[in-house]
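Read-outs: derived from the displayed coordinates by stated rules, not from any lab. From a predicted model like this one, the values you see are computed outputs, not experimental measurements. Cβ atoms are built from the backbone, for glycine too; each structure is taken alone.
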Structure 1
Amino acid sequence: MTKWTTTHLLHGGDYNPDQWLNYPEVLKADWQLMKQAGINTVTVGIFSWAALEPTEGEYHWQWLDDVFDQAAQNGISIILATPSGAKPAWLAQAYPEVLRVDEYDHRLHFGERHNHCFTSPVYRRYVAKIDGLLAKRYGQRKNLILWHISNEFGGECHCDLCQAAFRQWLKTQYASLDALNDAWYTGFWGHHFDNWDEIHSPTPLGDTTLLGLTADWRRFVTAQTIDFHDEEVAAIRQYSDKPQTTNFMADTEDLEPFHGLDYAEFAKHVDVVSWDCYPTWENPAMTPAQLGSKIAMINDYFRSLKQQNFLIMESTPSLVNWHAFNRAKRPGQHRLAALQFLAQGADSVLYFQWRQSRGASEKFHGAVVAQDGRPDNRVFQDVAQVGHDLKALRGLAGVQREAARVAIVYDKQSHWNLDATQAFAQSTKKYWQTLQQQYDYFWQRDIPVDIVGVEADLSRYAVVVDMMHYAMPQSFADKLRAYVQAGGVLIGGYISALVDHHDLAYTGDFMLADLYGVERKEIDTLYPSMQNGVVIGDHTYPIYDYAEVLALNGGQALGHFTQDFYADAPAIVTHAFGQGHTYYVGGRGDAALLANVYDEALAGLDLKQQTVIAPQPLVSVQMRRTQTHQVALVMNFSDSAQTVQVLQDGIDLLSAKAVTAGEIQLPAYGVMAIQLSNQ
């Protein structure tokens with residue numbers, strides 16, 4: 001791996017001059033406009049294979065040479081992409097095997113993007129060739145700071161080449177068919193395999209409910225995608241040792257980690273994590289503060305993958321064109337969004353795209369320069385403001401966010417298994433959203449959080465939250481015991497530790513009964529119109545979606561269910577285990593119930609809450625600390641001004657004005673970056 005470092009905060013984004021080669025006046029204007037917008041970095045070449053090699057063996061380098069030269073003259077750094085995300089038409093026509101085959105055994109036509117087979121030796125050979133030529137020509141350029149490997153890896157191929165690769169991967173994992181049959185429980189419905197060639201990827205034409213198969217197919221897709229990525233890196237490394245990344249993604253309005261790949265595995269293969277952030281600002285289904293918490297959690301997930309600062313590789317300064325409703329950011333929201341990236345540990349604010357295209361599918365996607373080409377419109381001015389802010393905050397480049405003493409466990413492979421399993425209610429499983437509920441408690445109190453996987457070292461945390469961990473490896477259960485035994489506080493809950501990573505159910509008693517001091521007897525799935533309740537003291541809290549029938553096993557009940565055949569049974573249980581304590585939440589409750597549990601569990605712990613302002617639920621404060629100073633990013637996630645009680649004197653780096661302890665008004669979507677001396 002090559003260490004990623006930066007001396008400044010990156011500001012810029014995807015630049016596509018190959019779309020404007022017939023408009024020299026546009027290309028000339030770009031460099032002047034970049035100066036006005038405070039742009040210091042551009043990403044080039046993402047979908048440029050056809051422009052670089054319009055026919056096989058014919059190369060057009062001059063336009064990219066000019067980009068490097070002009071960027072250098074203007075003090076602009078370059079992130080250079082490998083163009084494998086969109087192959088040229090001549091390659092697909094000459095070698096149809098490079099095209100993907102879908103789960104219905106249909107080979108796709110040329111078109112769109114990201115529709116190539118990751119296994120195809122032909123595609124790998126041609127990708128390695130173009131990557132090597134790029135690295136040889138540009139890999140030592142002084143203004144090249146980072147390689148961008150392909151773009152938004154995703155999807156899967158079911159061709160014969162991929163079937164063969166999948167079977168070989170299975171042989172490596174299991175060594176024998178007996179072991180595979182045992183792990184997949186193929187005796188059910190008579191699915192026993194006697195020959196490796198009998199195994200096919202999950203398909204509606206065959207099997208989609210053999211859950212061991214579907215779980216391993218997802219792991220294989222991640223492994224094969226990483227292998228393809230690694231071959232691209234190897235091609236570059238022949239000529240260039242510059243760091244490399246690839247841009248990860250999030251899914252849905254809830255900003256879940258992209259479902260198709262296990263980023264915890266993928267992150268081991270990149271030098272710095274980067275991701276593309278496209279939240280639904282102005283979505284009436286959530287308040288700005290609720291959206292802010294969602295953005296914060298996914299940022300913390302990506303930062304935690306390598307426990308280092310990350311990059312925002314793509315975002316929009318205004319709107320996108322592919323949401324269900326494409327609403328523009330309101331005045332002030334872009335600046336707030338950009339500063340939140342920095343607050344959570346980003347070293348960049350990069351956009352898709354620099355200039356709106358004239359045609360094709362994303363011509364109305366937001367950009368720094370709109371089709372009017374003017375620098376005096378609102379969006380351009382918003383970007384220029386962020387460019388000014390990043391210069392004022394340049395001392396934060398490479399500076400870590402304040403260390404977290406709380407960890408929330410997110411297990412992608414458990415997520416896959418839970419979604420695939422035929423149980424509970426598909427529409428209300430909501431694993432990531434359940435974790436988001438837990439995260440909200442800490443975000444509203446400005447308590448830093450890491451989002452960690454099952455390989456994490458838990459000893460650094462005072463509190464670990466491990467909710468709804470459906471498919472729990474035995475090794476992780478042992479890790480939880482050791483963590484609590486040594487003095488940790490663990491908060492867990494319903495639908496946990498039911499199966500292993502093959503989706504094989506554990507037999508016998510609840511495998512964590514000793515740790516949580518409770519036995520699980522049944523899991524009750526509620527219809528959306530149903531509720532149970534939990535009474536704690538003199539207050540009753542609603543329970544919806546799921547409730548577990550529990551019996552004490554050495555633990556102490558803090559709350560009891562109020563209804564149904566398990567009325568008066570324990571619902572919230574605490575247990576002393578070794579030097580630590582556990583808390584088990586036996587049903588899905590609301591924010592008030594979780595606040596009651598967490599207030600109890602966290603009492604007396606020093607979780608490094610900020611002391612810059614008096615806590616305010618609509619105003620988030622996150623800290624980044626240098627050797628001599630700490631900088632508090634204070635952000636108003638509200639469409640109205642908020643009164644803030646500042647507790648310390650400091651300097652607002654954005655306005656270069658002194659901040660005096662006392663009451664101030666933070667405008668709607670307002671931000672401050674208060675620098676304080678380390679105490």
Structure 2
Amino acid sequence: MHVRTALFVLLLCTTPAVGQPLPERPSDDLLTQPALQKVVEAQIARDGQRLTRMLDADAPSVRARAAFALASVQDTSAIPALLERLRDGVPTVRTDAVFALAQMPGGVPAGRLLETLRFERDAVMQRGLIHALGTTGDVASLRRLLGLGLPSDRDADVALALARYGMRGIVDSTAGAWLAAHLTADDPWTRRNAAYALGRVDTLARGRLDSVRHALDDIPPDDPAAMHLLRALGAVGKSVDVERLAAWLRSAPDWRTRVDAARSLTRLPTTPAARSALVQALNDEHPLVARTAAETLAEADWSPDNRTAVGIWVDTHPDRWRVVAPLLRGLARNGQSARVLRTVEAWGAERSPPAYAAALPALAPLDTTRADTLLDTALQSANIRVATAALQALEARWDRVRPTQAVRRGDPALLYHGASLLTDSLFAHRAPADTLVATYQTLSTPADLEGMTSVLEALGRLGGPTAKTTLRDAREHPHHAVREAAAAGLTAATDTTVAAAPTPLPDSPSPDWADLRELGPHPRLVVETNRGTVTIQLDAEQAPQTVQAITTFARKGRYDGVPFHRVVPNFVVQGGDFARQDGFGGPDFFLRTEITRIGHRRGTFGMASAGTDTEGSQFFVPHSMQPHLDSGYTAFGTVVDGMDTVDRLRVNDRITEMIVRPSE
């Protein structure tokens with residue numbers, strides 16, 4: 001035991017002190033230690049009181065694991081005990097305690113964190129304290145953090161903390177000035193994190209445009225900081241920035257930077273040169289750049305030359321439906337309605353459902369009976385993806401084609417998009433609350449969770465006796481997400497604050513420790529796709545329940561043939577819905593959210609969810625750093641080979657086989 005603890009401490013103390021993200025958690029031999037497994041079982045049971053008592057255990061490994069577990073449980077009553085553990089003699093306990101404090105939704109005293117930071121000399125602990133201040137501190141603590149005079153090797157951590165402050169609406173002029181001054185820092189992670197903060201939080205970037213422009217003009221074209229700076233220009237830039245964005249779109253060597261240049265042009269007035277760059281980008285070697293350029297063009301007003309160029313491109317690339325579909329929206333907005341109607345009708349008869357669904361939004365701006373008829377027909381399609389796309393197009397046309405019939409079908413995808421439409425006063429004479437309540441009564445968890453919460457949200461906006469009765473009943477539902485949605489709905493309907501009823505969580509699978517031992521601490525998933533192979537190393541010690549569930553699904557062949565239903569360029573690739581294949585399905589149980597010290601960066605393997613403790617089978621991989629996902633999603637692995645394959649994946653590409661390889 002003492003040898004294992006010593007190694008545990010040594011691993012932590014020799015972790016590099018700089019860079020991003022935080023060092024991952026060193027091994028504590030969870031899979032062979034029954035005492036630590038009991039901590040995990042209390043974590044899955046969400047037993048905050050038991051975990052708090054475990055913070056006083058004699059064994060440092062149990063204290064550390066209990067603190068780590070509280071990061072997922074997020075029981076604020078444990079805050080005083082966690083603060084005490086900041087003074088623990090074992091570094092691993094201290095770092096897990098500060099990690100747990102960083103995940104708390106409120107009640108963490110920033111003064112204690114700052115005071116500890118002033119005297120803390122352990123580099124990993126310093127980083128954890130800075131992180132915790134960013135996720136929990138107030139504006140006064142932000143100013144004090146900047147006034148501490150921390151060494152420059154903490155600048156990358158401070159920059160990311162300022163981003164976390166900003167994402168919670170806590171900004172200060174000193175933060176903006178600090179970030180602007182560090183855009184040209186020598187350390188690449190400091191530059192990147194400062195740029196991320198300005199690109200993510202508009203209020204931080206305002207008034208700093210000259211610094212952003214100067215940094216963009218001086219950094220190497222392959223610097224990842226560029227993509228974040230381009231986002232800042234797109235958010236708060238001026239018309240003079242359009243040509244700069246167009247130049248980056250034409251010449252940036254990183255496809256992700258070109259994506260952000262194209263996307264940023266959406267929010268600024270387009271010039272002839274910018275439109276020309278976007279049309280040129282339709283031929284970009286990376287398909288996601290071409291798709292983003294098409295989506296940006298779809299929102300622009302075109303010149304006659306643009307209409308001709310786009311028309312020729314569409315004619316000569318009939319098989320590139322992922323790019324043509326958004327261009328159809330642009331054609332519709334720019335006077336080519338007859339062509340759009342012909343194309344959408346033909347795709348309905350000749351193309352795959354995903355391609356047809358992608359084309360339907362082009363009908364939204366067309367005020368014609370033929371467009372109404374096409375959407376009405378699509379709304380009744382047996383293919384839910386097609387029906388959902390039609391329903392989304394109806395948001396701009398609900399005075400002509402009614403969504404009531406789609407809501408009555410009770411499908412969670414249709415409810416997710418359609419329930420809110422019925423709250424418009426246009427439908428008051430059709431008793432929308434009765435329709436929603438009748439539909440809600442046909443739904444059940446886990447399959448219909450997102451549909452149920454969407455209906456409850458809509459009932460809250462409608463109000464009235466019928467809605468309130470259903471909301472009160474739903475407040476006692478066994479699933480916490482339904483209870484919380486009902487409470488939020490009642491709050492809206494009654495204009496009083498209503499809390500969710502404190503009933504137990506639904507059952508969740510218990511770890512099979514023997515099976516996990518056979519897998520080992522770092523099993524690998526070899527994911528064969530139609531674009532190539534991706535190898536992912538999992539962390540069974542940080543997220544044992546998730547790793548066991550995903551590897552079990554894989555060994556049973558559940559993922560074979562399943563599509564990637566969502567690809568957002570330079571954000572995430574998402575798949576794993578073996579039940580429905582459209583993002584609204586999963587297994588017949590929910591997993592717990594397991595918060596880990598694996599940051600959401602390029603290549604992280606994370607679990608998609610509909611809220612805390614609603615994970616099932618769906619997963620995602622980010623194209624780039626996404627620290628705003630930390631604290632809310634289970635990150636349980638990392639792509640170790642094949643990230644170039646992930647970059648090539650597009651909507652409706654498929655997993656051909658997923659193979660599990662135990663730890664070596």
Structure 3
Amino acid sequence: MCGIAGIVSIDNRRAFAPSLLEDMVLIQSHRGPDEGGIFLAEGAGLGHARLSIIDLSTGSQPMANENESLWCVYNGEVYNYIELRPELEKRGHKFKTTSDTEVLIHHFEEKGPRAFNDFNGQFAIAFWDISRKRLTLVRDRVGVRPLFYAIVEDQFVFASEMKAILLHPSIRSEMDPEALDEIFTFWSVLPPKTLIKGINELPPGSYLTLENRKIEVKSYWQPQFPAEGCEDGRPLSDLVDELKSLLIDSTIIRLRADVPVGAYLSGGIDSSAITAFIRNYTSNPLKTFSVTFEDKNYDEQEHQLQLAKYLDTEHKTINCAYQDIGEIFPDVIWHVEKPLVRTAPAPMMMLSKLVRDSGIKVVLTGEGADEIFGGYDLFKEAKIRWFWGKNPESNWRPKLLERLYPYLALSPGKTKIYLQKFYRAGLELPRAPQFSHFPRWSTASKIKAFYADGFRNRLGDYDPVDSYIRTIPPAFKDWSYLGRAQFIEIQTLLSSYLLSSQGDRMAAANSIEGRYPFLDHRLMEFAAHLPPKYKIRGLFEKYILREAVKGLIPEDLRRRVKRPYMAPDAVSFLYKGAPKYIDEALSSESLKNTGIFKPNMVQNLVRKLSKLASDRIGFKDNMSLVGILSTMIFHDQFLVNFAQISSDKIKRWREKNIIFNYRGKHEHRRDYTAVHR
């Protein structure tokens with residue numbers, strides 16, 4: 001986990017102040033507080049905020065090849081760097097360090113963009129070729145690590161976070177209404193779009209080149225599924241053995257670090273599997289961390305403690321109350337850089353702070369298992385709705401839906417009226433690409449009823465679903481119902497929400513690096529070719545994964561039905577003595593001045609929800625309040641008061657004695673704070 005930044009003159013003439021690049025690094029120092037680095041050359045500058053994990057003594061960045069013709073800044077990890085290095089040495093490449101960064105530089109020097117297919121990891125990398133004056137940016141396959149860019153007055157500016165780009169004095173901070181409309185559909189903004197007009201996000205599995213004033217973006221990887229009926233036909237036992245082997249290896253290589261590594265323990269099978277593999281197949285000391293909830297509707301402590309005791313881990317927990325979410329929510333929005341429709345990221349930021357306070361920099365987590373093995377209720381919904389859609393008038397087929405969501409106080413399966421209205425959405429269109437996601441996207445879109453007329457007019461006839469469907473590959477139509485659902489889930493929720501808002505950003509807020517064994521591309525590609533019946537057997541999700549961990553975790557946990565991670569939403573902002581920012585953000589005056597939402601409708605929503613108990617507030621109202629409040633916070637932080645907020649944060653990082661290593665044209669070392677005091 002690090003932060004990267006850079007400025008390149010597109011015409012090779014326009015100069016920039018090195019102090020701007022320093023500020024771009026400093027405002028991302030939460031991502032890498034251990035050291036700062038700057039490289040300066042004619043027409044280009046690279047910056048790096050380092051979280052030192054591998055090669056603590058000689059792994060500083062920016063880093064170059066032997067003759068310093070190719071420079072690199074890099075956020076993330078490529079876990080198979082040890083395996084890649086020997087072949088490079090045979091080809092004559094000389095190494096000065098033991099870091100993974102230097103391996104990437106030489107491998108890119110050797111193979112160019114073809115090298116990216118060889119990298120097993122999570123990364124956002126920038127390469128600057130001095131002789132060709134060529135910039136190359138690349139992002140990992142599923143977008144674990146973020147990377148943004150903008151063109152500002154003949155300068156190409158990039159960074160790990162948008163806030164660094166917004167420091168450029170010539171950029172205009174203006175919200176893209178289409179991006180907000182996507183959040184209120186998919187829960188996220190789909191790359192390359194972002195909330196700020198003019199700032200783009202490099203899509204997962206893509207690379208960008210800038211050379212001779214020409215910018216090209218190309219894809220090198222995308223999830224692929226076999227045609228229906230052409231899945232892997234081997235016996236289940238063989239597939240279980242291969243899955244187990246892949247999981248063991250993907251877990252072990254993600255333990256590569258020169259600092260202690262811990263693990264998150266949610267109480268579900270995904271994190272339990274990862275923790276069990278660490279315990280049973282490595283000698284690593286095992287520290288585990290969990291978040292618990294004061295509201296028992298969300299709490300999983302019983303199962304977390306059961307597994308921690310079973311695996312004999314050194315376990316720590318942090319308890320989350322409504323007040324905690326309400327108090328830290330503005331900080332959450334500052335780090336995710338977008339509005340949210342759920343509060344779930346907030347407890348994850350509390351958890352990463354517990355990890356950091358415990359002296360751990362790296363944690364392994366179970367994200368990705370639900371997407372690749374069919375773990376979400378959405379996949380089971382799609383299976384039932386597909387079956388139901390073959391005979392829409394059947395009385396017994398929709399009854400299968402009543403078996404879903406047994407863990408919710410307001411289970412959608414408890415009322416026939418809800419079944420008819422919610423799950424019938426799109427039922428008549430079983431071959432529509434978005435068939436599996438009709439119910440979720442329909443629920444999220446209810447927030448749009450609060451749009452002010454002027455904002456709705458700015459949107460015009462924009463349809464986010466139609467816009468997304470046009471990007472789906474032609475082969476999609478030949479995949480199974482589950483393959484299609486998984487593809488959409490990976491593209492719209494995993495990359496842009498779970499790994500971003502709930503993953504990278506919440507860990508980076510406290511200088512923690514999250515690692516995801518289930519998102520090893522070898523494992524993802526293996527899982528994509530599994531028959532649907534081995535992922536969901538009947539309505540029992542992640543069947544093959546459960547088989548792979550047989551005997552490694554307690555049997556009752558292995559067979560336990562998935563309960564998704566959730567956190568208290570609207571109730572976290574409506575308690576007595578709630579922070580003042582909530583009333584200010586939702587006041588009629590603020591809403592009117594912002595011009596996004598109808599003040600009267602928002603006020604009525606707040607009054608309505610203030611009278612309800614937490615377990616009596618439905619999905620639609622919870623999402624509406626969180627979405628509206630987070631949009632107002634985002635608007636204040638990034639559109640109205642960004643200059644003051646960013647200045648204050650940069651000043652505080654200066655006071656922490658960040659040491660900047662300068663390389664390149666003006667090579668020297670200096671103490672940044674000593675110069676600026």
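Descriptive notes on the structure:
- Origin of the value 3.4, where distance in nm of label points 7 Å out along Cα→Cβ at positions 188 and 644 was derived from one of 1, 2, 3: 3
- Structures 1, 2, 3, by distance in nm of label points 7 Å out along Cα→Cβ at positions 140 and 564: label with the highest value: 1
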